[in-house]
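Dropping the structures in below, format is structure tokens.
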Structure P
Amino acid sequence: MEPWPPHGGYRNWARATLIAFSCIALSAFGVSSGEEQEDEHAAPHTVPKAVCGPDDHPETGLQGQVPASMRPTGFKGFNCNLELVGQSAGDGASWQHAQFSNRDGPAKRCSYYDTSSNTVGRTHLGTAVIDVTDPAHPKQTASLTTTAMLDPWESLKVNERRQLLAADNGAYGGFNATTGGPQLDIYDLSNDCAYPQLLTAAPIVVPGGKDRAIVGHEGEWAPDGLTYYFGDLWNRQYTAVDTTDPTQPKYIATFKPNVAGASVHGLSVSDDGTRAYLVSADYTGFHAGSPTPNNGLIIVDTSEVQARTATPVIREISRLFWDDGAAGQHTIITKIGGKPYVIFADETGPGGFFRMSNWKQACDMGLPPFPMARIIDIADEEHPRIVSKLKLEIHDPANCSKIAPDLPGLRDYVYGTHYCSVDDTQDASILACGMFSSGIRVYDIRNPRRPKEIAYYNPPAATSVRPGSQVNFYNGAVNPDSCSAHIYLDKENGQLWTTCQDNGFLALKFTNGVWPFKRDRESDDE
């Protein structure tokens, strides 16, 4: 996504002052800063590195780094315990990737990914449909070109239970109310996932004729598929839509978090639909001129939406904000070892969207310059607490001087985390995160307080223009690609599917026995 228009000036607060003021300001609301809440048994300063196999091509610099010295002759990529199985580059990809396997009709597996709104030099506009039944030979079977599918930005999502694919209209990221809008497109995947069937492509009308009061960008299903939520950055709100009849979706309710200087972004919903895990997204960095953090997690009660009461109200339960990240991206509600957690990823470091001065200021303050994921214990939903952070060596402010030469020519996100996925939300064992110039990273999270890296894949730089790529980093194969989408983890076959923006769809296979874990393989054989 592009930077949110600033809501206030920047002020250079020392780190100690930030934390002290945060604790004072938030204590009245039963909230502490993420730094203060972090568990005393949290992971070390950086996540332990993956141990690569003899045929891998491991990183040569810091963990997560593509050194500037490797770029002039064309970055050839890194891999560690992951290897390429198949690829469908097409016109390139944008922000999101979703997956579905038919359980009725033809035995097919499919992936879906959006492309940029650029029309110059394009072969296929809109959302690409990829038949991945044979991962070694993925092939595009269709392009979805209804209004929302032309530019769904980060909202492209599948609901497994009802076998539906949906997206809202996030044209140009939903930062312009005259381009993005209230349209919700829903497709039926049940008959043949390679050829989705349109059910509806219409605006969601808000009572009172204010249908323009919704602008798409992010979105998510409730697990039962009866509710779809818009994440509307423009209006700083979440909107719940009734999809009981997917051919006639209807407005239910809107929730606007009461957080000064912040907007919203992604979300996840509990299995019973009564809780939502929202994002308060600070896009200006350094808390919009305030010593109080405004970026982080908000837990809300959605029971009345789930029950379809006449005038449903969404109520806040708790919030947890932090000062070492900004532009909160999304959440994952999951269980690890039978206990509930939320995995949260930011989109920028604490300085907001990348400017050299902001990056340097974060480093000078002893803060990580790039965004990362963190694991949050929500066993006590009124008092969530951070138990670990997925920090690589590139996040360590002590390494700022080593990564400074890499920054010219890279966009806002640089080495940041964007979207993460787990292998099983009911019993997660690994976490895979798409990072921008750091590629795809995979972590063992069976001990959520001590995550460790087990694999990574950073694809080669593009060797030709991909006109559907959202970033199109091609400039003589100098810069690394941007891996920003959700990741599908296939335990049965030990594979990972995702997209990177210049490389398009990628099917990767775990090697050297790192995953599935031995215990998982034994359980499957029993």
Structure Q
Amino acid sequence: MKSIKELLETSAAKHGDKTFLFFEGHKVSFKELSRMANKVANAFLTLGVRKSDRVAIMLTNRPEYLYVWFGLNKVGASMVPINTALTAYEAEYIINHSDSKVVVTAAHHYPIIKQALKNCPLVNQIILMDSDEQPQKSFLFEDIVQDTSSKLETVEIKPDDEAAILYTSGTTGRPKGCIADQAYYLQLGRMYVRDYQIDANDRILSPLPLFHMNAQALSTIGAIMAGASLIMLDRFHPSTWWQSIRINKATFFHYLGVIPAILYSLPAREDDYCPFKLYGSGAGVPKDIHEKFEKRFNVELLEAYGSTEGGGGALFQTGRRLRDRKVGTSSFGTMLPEVEAKIVDEEDNELPYGVVGELATRSSDPENRRKGFMRGYLKDPEETEKVWRNGWFHTGDYCKRDDGGYFYFVDRKKDMIRRSGENISASEVEGVVALHPGVKEVAAIAVPDDKRIEEVKIYVVKKDKQLKPEEIIKWCEERMAYFKIPRYVEFRNELPKTSTAKVQKAVLKKEKNNLAEGIWDRTLHMKLKRFTR
């Protein structure tokens, strides 16, 4: 299998009318998926999109998302997914940085795109799923595919051809665009199907957004490879979660750590216990509820490890094939055959068992040590080589390994905050807050949280003595996605610094056991505001 295009066409021929996608009462067969991708591909060709062009997509989960993604890949073009929580300011950067020439969106997100496109000179067309207005140079999705042929001309696509630009939070401010090629998706899908023993009898339920790598390369590509069915939710709904599992007869589901935490916090019910064996795959489930969750719901939560940059080179053996799971220990399993991994110190010396250091990985293929990884960061060769120094991909995560070959996540080396499955750059938060005219200095750190894994806290030195936390939050709301907005604000007269004037965040983190105690809490403030209305 050389490309996603070939995968789609092979699966359509093999599985035909079998249902591939279940979505809100609608069903899409394998054959229909490939047929619609062909129609969309021809529509893009008519609009002038060719091989190697890039098209930005800002949509929530829906079948059309798949048609657009696969339609682009069938002509060798590349998709650029945009997180639907981003502001116009953030979306503008991604569209421009990726050199996207077309944007696909829907009525709900069009106001954001409309604002962003004021400063995006390369974009010459917009495709709308639905719209209350018809802007210039725009087309309705239904119109461009309705009378379009489903027969597609042959386009040669190679394994190393670009398939997507996936943006991930960078440690130095602006997001970085990870170049993912065809082989990136195909290797991830193969490893997923094999390690989790996915077959044509499985139904994989995913509430995760299609603008993230997990829902793309694992749930979707994996299901197509195995001839399995994908149950796609628009998002996670706690109150109807188990109902969705039962009605759709799911055998497997994907999660972020916040999902098990929320489900476990709900009042116990008589039907909590799943009558059939169910498996879930994800990362970040709180250690103290891992085993309790499995017993209460009759579910095995298979903790994994991965990253957008690492792709198939960052997966470890955590699936159903791994018999001796280390439940509640932050272990993400042992190495897969495709991966080599080691724990290193600051000088890249390999560390012995039990010693914490940075996790470094690479492909076990001696002819291509980057096989399955991102090709690199778009327009940033220096940062690409930095993470690939000495021939190993440096994950930026502190981990350790035991003498049995099991790896354990310990902490992030990077200045990142992990909130509800989203990676947040502390530098990016600081950059936005620092632009406020009333702020002199700012430092952002992660605060542990039982449900969200971590929350964002900022320390602010005022320039304007009258500055209030609410003013900072309003400033942030206009400039960054909701999940990046600080929850905690603490004003300080000064920040601890090194002799070179660098803020000592380690000092801030060790000042007290509870970093959220006695300071302004946005969540509490919002509750009080609603209560007093």
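Laboratory data are not the source of any read-out in this text; all were calculated from the coordinates shown. In this text the structure is predicted, and so the values were computed from the model without any measurement. Cβ atoms are built from the backbone, for glycine too; each structure is taken alone.
Here helix-only ellipticity at 222 nm (-39500 (n - 2.57) for each DSSP H run of 4 or more, over all residues; to 500) has been calculated and equals -2000, so which of P, Q was it run on?
P
Taking mean count of other Cβ atoms within 10 Å over residues 438-445 from the coordinates of each of P, Q, which one would give 25.8?
Corresponding structure: P.
Can you spot which of P, Q the value 11 was calculated from, given it is relative contact order in percent (Cα under 8 Å, 6 or more apart)?
Derived from Q, not from the others.
Matching task: 35, 29, 25 is the computed value of semi-axes √(5λ) of the Cα gyration tensor in Å. Pick the structure from P, Q.
Structure Q accounts for this read-out.
For structures P, Q, calculate mean count of other Cβ atoms within 10 Å over residues 70-77 and state which one comes out highest.
Structure Q comes out on top.
Work out which structure the value 22.0 belongs to, where mean count of other Cβ atoms within 10 Å over residues 54-61 was derived from one of P, Q.
Answer for the origin of the read-out: Q.
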